[in-house]
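> Down below are the structures I want you to see.
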Structure 1
Amino acid sequence: MNDFTHFNEEGRAKMVEVGNKLNTKREAIAQGSIYMMPETLKKIMNNNISKGDVLAVSQVAGIMAAKKTSDMIPMCHNITLTGADIHFNIDQENNKINIQATVRTTGKTGVEIEALTAVSVAALTIYDMCKAVDRGMKITEIKLVKKTGGKSGDFLREEE
C-alpha cells in the first residue's frame, strides 16, 4: 500500500523533505487540448484576435507558469528549471488546439506538476485571449504523458 507522504503526525499537510535525495536529470511531458468554434480557430491561425498573437502569448504564459508552479500549488517544491518548452498542434478537423509542455530539471524532485501547470495556463491564456469571440471553448484532456528520472523511475502513458 502506498503511504501518503504529505501529512505530518497530526494528519495535517506538510511539504515532503527531499534534502537527502540525489540530484538526477528529470523530465516531464504533459498534454491538453482546448476545443473551440471553427471560426475562433481560424481567427487564431490568421492572427485576427484583437488581443494579439494568441499562440505566442500562450507559449510565454505556459513557460512562466512552469517557473512559478510552487507559488500556486501549496506543497510543490520550488524547483530550478533547466528547460521548458510549449508546442501547439492545430487540429482543424476537430476544432481544437493540442498543447504539449516539456519541462526539465536536474534536482531532487520531479517536474510533473510544472509540466501540467504549463499546459493548463497555456490553455487558460488561449481562453482568455479568445473569450470575446467564443465563451464556449472547452479545456480538456490535461494529463501527464511521460516522466523520466528520480527514484520512482520512468512513467509512460499507454495509448488511450
Structure 2
Amino acid sequence: MDLSVPVTDDVKLHFRHRPGTASLPFLLVHGMASSARLWDEVADHLAAADHAVYAVDLRGHGDSDTPESGYDIPTAVADLVAASAALGLDRVVVAGHSWGGNISVRLTAEHPELVAALALVDGGWLEPAKAFPSWDAFVGALRRRPWRAPPCRA
C-alpha cells in the first residue's frame, strides 16, 4: 500500500507500506539516487514474517516531493522523525543502505528512543549539500560521471 506522509507544511514523503502485527515495525531507508523500491524483496520477506514495513522515498527520490532545499542529513533525519510521529511509530528497526545508512546512523544517535535496532548495508559517508550548491548540480554531476564497473580479476 502506498502512503503519502506530510513532514513539513510543504513536503510529503512517499512510503511503500506492508502491514504486519509483529512487535517491531521496520523503517527502510534507501541510498542516494535510489528509492523505496530498493527494499521490495526485503520488505516482502519481513511482511511474510508479519512485520509492518515502511520503506521511504526520501526527498527528491521516488514519489516523494522535490522541494528546492532540504537535501542534507539533518533535514532527512527530521523528515524521518516527523514521518514516524505521523505514522504512529514509536520504536522501529531502522535499516539504511549507503547514504540512507548515514541518515540512519544520525537518526539513531539523535533519537535513540525511536530506534530499537539498526542495520546498515553498504554504508559510506556523503553529504552532497556540503559539496554542491543545489540538488540539480548534484544530480547533474551524477549523470555526467562515466560509471563503469571495475575490470574482473581472475
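Throughout, read-outs are computed from the coordinates displayed, never taken from laboratory work. This is a predicted model, so every value here is computed, not measured. Cβ atoms are built from the backbone, for glycine too; each structure is taken alone.
> If distance in nm of label points 7 Å out along Cα→Cβ at positions 26 and 138 comes out at 2.6 when worked out from the coordinates, which of 1, 2 was used?
2
> Looking just at distance in nm of label points 7 Å out along Cα→Cβ at positions 50 and 82, which of the labels 1, 2 belongs to the structure with the highest value?
With respect to distance in nm of label points 7 Å out along Cα→Cβ at positions 50 and 82, the highest-scoring structure among 1, 2 is 1.
> Next question. Starting from the value 49, 45, 29: which structure in 1, 2 was Cα extents along the principal axes in Å calculated from?
Here the read-out was taken from 2.
> For relative contact order in percent (Cα under 8 Å, 6 or more apart), which structure out of 1, 2 has the highest calculated value?
Structure 1 comes out on top.
> Using the calculated result 0.8 for distance in nm of label points 7 Å out along Cα→Cβ at positions 66 and 122, pick out the matching structure from 1, 2.
1
> Going by distance in nm of label points 7 Å out along Cα→Cβ at positions 74 and 90, which of structures 1, 2 comes out largest?
Of structures 1, 2, the maximum of distance in nm of label points 7 Å out along Cα→Cβ at positions 74 and 90 occurs in 1.
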